[in-house]
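Take a look at the structures listed below.
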Structure I
Amino acid sequence: MINILPLTIESLVAILLLLTILYCTRLNEQLKRLKANGTSMQQTIAELITATESAERAIAGLKATVQEADETLGERLRVAERYSAEMRHSAAAGAEVLQRLSRIAGGRFAEPEPEPARPDARSIVAAAQAFAERTRARVQGLAA
C-alpha cells in the first residue's frame, strides 16, 4: 500500500499536467484568433475612416456645386426678368406703332382702341394753342 500511494499521486499529477498543457494550447489558439480579429478590426476601422473622409470631401464638393448652381440660376433668372421687361416694353411700343399706322391707313386694320388716357394739362394747353393759331390763320386769310 505504501508503494501504491506515491504512484497514484504521481499519476494524478501527470494527468493534471497533461490537462494543463491541453488547456494552455487551447488558450493559445483563442489568443491567436483574438489577435487576428483585433488586426482585422483595426483594418476595418481604418477603411471606415478613409470612407468617412471621402464622403466628407464629396459632401463639400456637392455643397460647392449647389452654391454655384444657385448663383448661376439666380443670375439667369435676373437676365430672364430683364429680357421679359424689355419684351413687354417692345410689345407695348409695337402696339402703339401699329395703332398709329392703322390710324394713318384710315382705320382699315384698326383694332379696338383701349380706353383713352385722360389728357393732362400740358396736352390741353398745346391743343388750345394750336386751335388759336389755326383760327388766327383763317381770320387773316379771310381779311386778306
Structure II
Amino acid sequence: MDIVLTVLVILLAVVSVLAIVMATVALRLVRQLTRRGKDSPVPTDVQGLRGEVAALKVEVSDAVRHLAVVRYDAFGDMGGHLSWSLALLDDSGNGVVLTSIHGRSEARTYAKNVSGWKSDQQISPEEQEAIAVARSS
C-alpha cells in the first residue's frame, strides 16, 4: 500500500513539473508573438495571406460552382432515363440550365438563362429540380 502511494506521489510531481514547463514555454511564445507587431501578434506575411484569401473568395464567387444533373423519362413509352437537365450556376444563382429531351426518333436540346436561382423563361419541373439540387450543393 505504501509503495502505491509513493508511486502516485512521484507521478503527481512529474506531471506538475511538466505542466510548469509547458506553461513557461507557452508564455515565452506569446511574448515573442506580441513583440513582432505592436497592434497584432500576427506576422505581416500572415496578414498578407489573409488579404489574398479574401480577394480569391470574391473572385471565385462568379465561378460556376453549383452543378446538378437530373435524369428522367420525358415520354412514358421510353425508359432508361435518357432525358436530362443540367444546372450550371455560380454562388449568386446565375448561370444556365441545359436540357436534352430524348425521343424515339430525335433529341432536342434547350438552354435557358438563370438569374438569382430563377429563370425568366418557363422551366419544367425537372429543370426546377436541377436548380434546387444545385443550390443545395
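Since every read-out is calculated from the coordinates, none of them should be taken as a lab result. Bear in mind the structure is a predicted one, so any value in this text is a computation, not a measurement. Cβ atoms are built from the backbone, for glycine too; each structure is taken alone.
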Could you tell me which structure in I, II was used to calculate semi-axes √(5λ) of the Cα gyration tensor in Å as 117, 13, 12?
I
One of I, II was used to calculate helix-only ellipticity at 222 nm (-39500 (n - 2.57) for each DSSP H run of 4 or more, over all residues; to 500), yielding -16000; that structure is II
Quick one: distance in nm of label points 7 Å out along Cα→Cβ at positions 52 and 100 came out at 7.4 when computed from one of I, II, so which one is it?
I
Distance in nm of label points 7 Å out along Cα→Cβ at positions 68 and 84 was computed and gave 1.6; which structure, I, II, did it come from?
II
Comparing mean count of other Cβ atoms within 10 Å over residues 92-99 across I, II, which is largest?
II
